[in-house]
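These are the structures, in structure tokens.
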Structure I
Amino acid sequence: MTLEEGVIDEYPITKKLVISEKIAEKLRVKHKVSKAEIAQCFQDNDNAFLTDDREEHASVPQTKWFVAETDKGRILKVCFVPYNGLFYIRTAYEANETEIKIFEDNI
């Protein structure tokens with residue numbers, strides 16, 4: 001996934017985001033979330049991540065997630081696997097009230 005044409009990447013974190021073609025397609029078609037928005041959420045986050053320890057989402061290393069705001073005010077839940085200094089994106093979508101509350105109550 002590339003940044004939108006004509007957009008200057010002002011977020012250094014973008015270089016550390018890894019998004020497979022399959023995930024990029026899901027983000028674009030189903031969730032309408034861009035790589036730039038994910039970068040904005042990482043930039044807005046203060047290294048406050050929760051661990052997704054549900055069995056159906058199990059991974060090694062464990063999946064982490066957080067809720068943050070994009071520059072345009074969208075509140076996204078971003079799920080990723082940190083590995084070797086990179087962030088492998090699993091999904092990102094508009095967070096619901098329950099997810100926002102869980103995140104706010106646990107950070």
Structure II
Amino acid sequence: MDVGKDRATGIHGGLDTRVDVGDIDVDVPEGAVYADSNVGDIRVRTSTSSYGNVDLQASVGKVRVTLDNHQVDHKRSPGAGDSWRLSGPGRDHIRAHSDVGDVDVRIR
């Protein structure tokens with residue numbers, strides 16, 4: 001999608017979405033999630049109990065992570081961007097990258 005808000009809910013088995021300008025809002029029970037936005041915020045909610053690698057990046061913005069109902073505090077690097085990575089043992093990989101915008105991910 002070029003411009004607009006992309007909202008996806010209830011999809012099983014995985015999701016791959018991209019917008020040039022606009023927000024992405026994903027709420028899925030399980031499955032891999034790949035979300036990219038050039039300019040816009042990304043919000044991902046997943047109930048998966050089998051999360052694999054998690055790769056989150058905001059080139060200009062903040063990354064917020066909630067894992068098992070606990071806010072994950074992480075040290076931000078100096079500068080305008082933020083990132084967070086986790087190597088998990090499960091099948092559902094999560095990747096969310098925004099060039100300009102915040103990334104907010106909640107797992108379970």
Structure III
Amino acid sequence: MARSPVDDFLAELSTQRRMSPHTAKAYARDLRRLLDLAGGLGAGEAWLLTTTAADFFAALGFSRVPRDAAPPAVRATEQFARLCPESAVLMRLRLAMLAPPRITR
């Protein structure tokens with residue numbers, strides 16, 4: 001059976017970067033939780049730039065977007081304007097509009 005891009009990225013974190021497989025899986029889980037929380041709080045989209053993990057983010061539901069299609073708020077960030085190279089892939093995820101999460105203590 002073929003591995004997914006998420007599996008490949010998690011394997012890279014574990015082997016090449018010497019990160020615990022549990023830590024790598026926790027990154028993916030925490031990112032999904034963050035995106036769920038953002039959607040639940042009313043954010044309509046999540047945007048990112050990546051030079052190395054486009055397949056990983058695509059497996060999480062992000063889509064590649066041409067850089068010239070970035071909204072003004074994204075273009076105004078330091079990452080977009082100066083820090084990330086032109087070769088960085090711009091990606092967007094449309095977040096589900098869910099009821100705000102219940103926070104329990």
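None of the figures in this text is laboratory data; all of them are computed from the coordinates on show. Bear in mind the structure is a predicted one, so any value in this text is a computation, not a measurement. Cβ atoms are built from the backbone, for glycine too; each structure is taken alone.
Consider the structures I, II, III: one of them gives 0.15 for FRET efficiency 1/(1 + (r/R0)^6) of positions 16 and 96 (r between Cβ atoms, R0 = 25 Å, to 0.05) as calculated from the coordinates. Say which. Considering all the candidates, the number was obtained from III. Sorting I, II, III by relative contact order in percent (Cα under 8 Å, 6 or more apart) from high to low puts III first, with the largest value.
For which of I, II, III does helix-only ellipticity at 222 nm (-39500 (n - 2.57) for each DSSP H run of 4 or more, over all residues; to 500), calculated from the coordinates, equal 0? Answer for the origin of the read-out: II.
For Rg and Dmax of the Cα atoms in Å, the calculated result is 13.1, 41, so let me know which of I, II, III that is. Source structure: I.
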